[in-house]
Structure P
Amino acid sequence: MVRQSVSAIALGTAIYATGSLAHAQEAAEPVAAEEGARRMNSIVVTTRRQEESLQEVPISITALGDEDLLEKSIGDFDDVAAYTPGLSFRDFVTGFNGVATMRGLAQANVQDAVGNVGVFVDGIYLQRGYMVNFSLADMERIEVVKGPQSALYGQNTFSGAINVVTKKPTNEFEADGSVTVGNYNRTEVKLGVGGPIIEDKLMARVFYANSEYGGSIENNYPGINGDDFDHFGGYDRTAYSGTVVFTPTDNLTFTGSYQKLERTEEQRAHYTMSGVAEEWALNAGETNQFGTGDWFAGTLPTNPGELLSGANPDRPRGLFSVPQPNLITDSEIYRLGAEWEINSAFTLNYTYGNAEGTALENFWFPQNSYNPLGGLAVYQNQHEGGTIEFKSHELRLNYDDGGIFRGEVGVYQSEADDLFAFGLNIQPADGEVNRTSTNPVDPNAMTLPFQLQNRVFETEAVFARGEVDFLDGQASLSVEGRYTVTDVKVRDQLARNAAEDAGLDPDVEAPDLTDSWKEFTPRVSLNYFVTPDSMVYGSIAKGVKSGGFNGYVTGTVPLTEDEQSYGPESNWTYELGAKNEFLDGRLFANVAVFYTKWENQQISVVPENYDVTIGDDDQAVPGIWGSVGDSTAKGIELETSWVPTDNWSFYGNLSYTKTEYGDGANNPAYGEVSGNEIPGTPPLSISVGGEYRQSLTDLIEGFAALDVNYDSEMYITPDNTIEIEPRTLVNGRFGIERGNVKAFFFAKNLFDEYYIDSSFLIPSLNTITPSFGERRTVGVTVSFSY
């Protein structure tokens, strides 16, 4: 409390002192609200690898600029999803497998090395979910592109793409930064400085950020008060980056950048219910040995006490967890670029990218969560770790002479070396889970290893795009296409280790598995300007995600030859949309409707040599994956912004998505699921908000804003018997602005809603683990730019 009071005093001082620094040469004019009305029209995006106005691109795109990111306190992908129709994000308990879902096309295998939504930083692909930690990146904007983008971005954009665009140095000195303090020990500092080293020739920018947070939900484990883990969800994140731009001649530019992102994350607040433990009284499935259900059906309760049998009177109330190691990740991104303006029509671009990452988490999910019953005296500690090195090269030749035709051709090559480990470690129940190794892919850290695979992805592609205007520039036709060859090699280290232990030759008993997939992914779009401010468009696009390998064994179960790999999945998406500007730029209204046919969907299947259903007493090993499903998704997305007066501004976003498993869809753990919704994303999401601005003096403007974000109920199982209840989160802020200096108080989850954010299930172990979103957080932010 004292620290926050001191910060509030510093806030008042900084707003005057820094305001004078930013514009000492002249008095600052308050920013008119009318200028904000044109924000959507003035946003420039690079979705199609060229700078274009957001309102003129025939694709459904949501772009969040640096002011949006600052004022809305957007720190993670779940914050981005709250303001982006059609996007949802879940990172479960540990944050290791963050999964973005676009338009309901949720991937079943969250451990897959390739996701359904591609995430990029300045065009460099981040293949693993644990690398996606942009919260402290030096961001200029975030572009969320909906629908398959395989024609230009490749097969890792099966249902959409998210591109984080970082700030670049200019030929003028610039400095910007922010300081945030808040409850639950929240502190955050960001600082960027850039400008010319040699005027017109050499420019550079450096950036540093650190964010610490203690977590908003109390850990009720006995004796943990005052410990580092007395609250769930705390973290310590640090980022460094630097960018250099060298322009030796007027038509040649070189760019180099480096980013390093480090984070240490405590697990999210959660509880784990077990259908084979006496302390739980579940309501579905088979009857267990204690006379209650071994599974659950219905809406997950926020209070786990509703499901307890009373057999364990010493169990602490509420949410709790034993002390355990944090998730630790480290990511580095290198980018080198060159642009040569050959003449007024042709431009040649080359980009090299290198993204490296490591991650390690240990997570305890108990059968009995406190005072183990029945003589059980061990913990099952899940070990999940990985390392990845990704390298890519892209060469593009662009043509644009200002006439009716524009186009580009290019070649692409990448290689990803991905090592992933997953298994269980059995430890004594001594009140603490210990990390047995700091090496994320150490097989000796797992008592029962399920997977230890080295996967190498080699991709080569050629692509082209052409766009032609007709009807005197009122209409445009764009045709894109990409031909991709992906070679995958997998080394199943568990099978090789078993062969060596048996005195056999691993190269004979468990040779590397290889396969190759060739795909052509087209995209065709047509747009027509009904008026200079209103455009309608339609598009057809194909998305592809490559196949993969299960290996020779899963746990101790040998796989048949047909089960050792699975094929690629694909979708065709049909979209109609309109982008409109009304009332002289005071009202924007964009709408998109879509239909997606998803074929050869990669879903979980049970190995032929293992038979398990929900209710078995045995603890089963994880299943494998097969391309055997078909589904559909259809929906509508709306985005609007309206400035009725110079003081008031409003926005509203909505998405409704209807997903459905196709005929004959069968899930091994849940049976026939055809006609059901695909779990993992809310069908309805709404985000609305408003802001009021008023000049307080000739130099200072005041503002207040409120945002409301709603997600409907969401199924988490393919049989649609378990769901998460709807949630409505309200965020608010108010503050003052003088020139390029801003200070404001903010509150996220203003009404302190207590809600379940996501859940993961292990049917073969009869466990369900719901995880919770953050409670109300408040703080103050001071920012400046010069």
Structure Q
Amino acid sequence: MKRVYFLLTTLCLLSLSAFAQTGKISGQILTSDAKPAEFVSIGLKGSKSGTTTDSDGRFNLNKVKPGSYTLLASFVGLVTQEQEVEVKEGETATISLSLKEDANQLQEVVVHGGSGYKTNEVSSSLRIQTPILETPQNIQVVSSKVLSDQQIISMSDGLIRNVSGAARLEHWGDLYANITMRGSQIQAFRNGFNVVSSFWGPLTEDMSFVDHIEFVKGPAGFMLANGDPSGLYNVVTKKPTGQTKGEASITVGNYGLFRTALDLDGKLSQDGKLLYRLNVSGQNKKSFRANEYNNRYSIAPVVSYQIDEKTKLTAEYTLQYAKMSDVGSYYIFSTEGYATLPRDFTTLPAGLEPTKIKDHSFFLNLQHQFNSDWRITAQAAYFNYQQKGTSLWPNVVNPDGGLIRSVGIWDAASEMTLAQVFLNGNVSTGAVTHRILGGIDIGSKDYMADWVQSHALDTLGGEYNIHSPYTGAPNNGYPVWDRTLNLEARAVNGGGLMDQKYTGIYAQDELGFLNNKIRLTLAGRYTYVSQSSWGGPQVSDKHFTPRVGLSISLDKQTSLYALYDQAFTPQSGKLANGGTIKPLTGNNREIGIKKDWAGGKWNTTAAIYSITKRNELTADPNSPPNSGLSIVLGEKRAQGVEFDLRGTIVNGLNLVANYAYTDSKVTKVAAGVTDIKVDDVIPGFAKHTVNSWLSYKLQNGALKGTGISAGFTYLADRATGTWNTSNAKENLPNYFKLDGGLFWEKDNIKLTLNVFNILDEYLYSGSFYGYMGNVYSWQAEAPRNARFSINYKF
């Protein structure tokens, strides 16, 4: 601990001694009709310094030596514009430049340095200030345009096709995303906070208030107080832009989908210091299975206030309300094999009480810019989740097709209080530059649930017949739950309490050599965690994890990188053999190459990695999934190759394409484990994953503005979603899904029609449950279906 504090103090003192040696240029680029100009390339004549404007047309050029410069604003196909600027030591020169073109003209060209599918920078909530091209890690960003073009309406709605190697083990309806990558489930973040409070959450974010999603692959020492070494995804919400604008949309589709959303952005004061952003949405949605529905609405107001020239305060609140059918209806059970029942088969009876969820979140963010080189950020978050509902699962699955369906109560509540303070800075010591990051991350999480009460819907002799299903009232009636005690008391009685408290302190220095062509990252994190779950004992541990990264620019558009990082996660729960639980430890080794093509219009990332995890808990293969019983696996290794491509290939043609080879196996087995062996494949992954999404819009002619989209997902060598301890080792078949559509946009209107599962394939993921008597279970996806959207910007 003392070493970490000493390192932080030394870095801060060293950096503060040099902060006033340079200045900064910041500003905004607007079109001739006063709209923000996105992806405009900004540079200084005769200098290698450069950046691109963000979605608000804003830019920053840091660490500029005092003097007179000519600022260049350029973009493909249009004339470069210039403006003189004077930079003074320790000060910020502010520039405002208006282009000759209006917003519609600007949309018709491919912008230099970026496109709607490609992003050059990560959000400030990731804490780092290094461009993606120069970061020694594989980071992929799913942009707002990708979300719009693919008509993605929630985190569980086809999003993962845009990132190599990402998968979902079980669908869980639209309740939880549960995204896996590089051999494990990755952590869920929102605006830089880890929002996982249980084995299932968090509730999937509605895309109405989401700006983009950042996928960080491998350990993220600069983000995680503790977490899985496979990585994380960070949902970045919409913030005020300072522009008065709005967008309204309506989406309709098969199975009763009706959705509307409104996005308002503007000023609350004439001087522009007080800004707001308001996103609201409402949705009714049924299913291709009988009795299923998922109705939701959300409201997300954000207010920001520019306290002074250097200080900004942002407050954000989000409410998501869901009323949905029991997600257990997504599961199909049979002893005869996968896909042996119709894909619209369901065990859900009409009249079962709905699951109702209220999910509240509050964010408070304070940023202060000391000068052009130093910035401090302090932010806090509070999450409150309330659930009242049920979980459907069979007690008995007979070979003749008879089921005894059981409904378990699932009332739950979660509360999280989180806080962070971090410092970013730029320093030069002679010919060496330093990008400094240091901070503290603390949090408290509590989750409680009553899942003990259960009720059998069917009786012995009156089983539910899967070959002749009846989805009306069950012969044993509906459950009547005893909610006399409060939830906490019921959770204590059933072992349904989980909690976690953590503190993480970290420091990172990215040293730049040879005009920043070579960048060496040295970092460390000290973590203390205390937690318990499933009625198990409170466990705590502390650990120091190092991080070393190297990034080398071969030229302005190509970089090689290498990374070594460690992860540390205390574990809690109940072991099936009653033993003592040790913390999970892991390390990641990774090398890769990143390249921008065609002047930055599109880019590629190729990576090779190897992740080793020790002492990991995994569900006991001989117990029900909701038993809470675990075994210590021993050691597993995930290694593979990833390739991602995204951006604008030629004018009007946007493309996302990726491939992943994932080899995830058991390398050591803990003493006493007999059901799992060395070289067993880790459940839930495809060895080969291929995705693509292509969108082309006509640039000229009578059909100008008309476009076509198409994409596919292919999964090969798929393992089942659970450990298979029987002799019936049947893997899942290969998977191929084709989607596509048409769109038309002119001025402020865009019409989009997409068709999903065009080939009408029977698509599913599945698991095998030996403890139930060798039962196959799978979750089928929807048949061919379509969505039509109307978007209007004003």
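Structure notes:
- Structures P, Q were shown, and Rg and Dmax of the Cα atoms in Å, for residues 324-515 alone at 26.2, 84 was computed from Q.
- Identity of the structure behind 1.3 (criterion: distance in nm of label points 7 Å out along Cα→Cβ at positions 212 and 596, calculated), options P, Q: Q
Only the coordinates and a few stated rules stand behind these numbers; no lab work does. Fair warning: this is a prediction, and the values are worked out from it, not measured in the lab. Cβ atoms are built from the backbone, for glycine too; each structure is taken alone.
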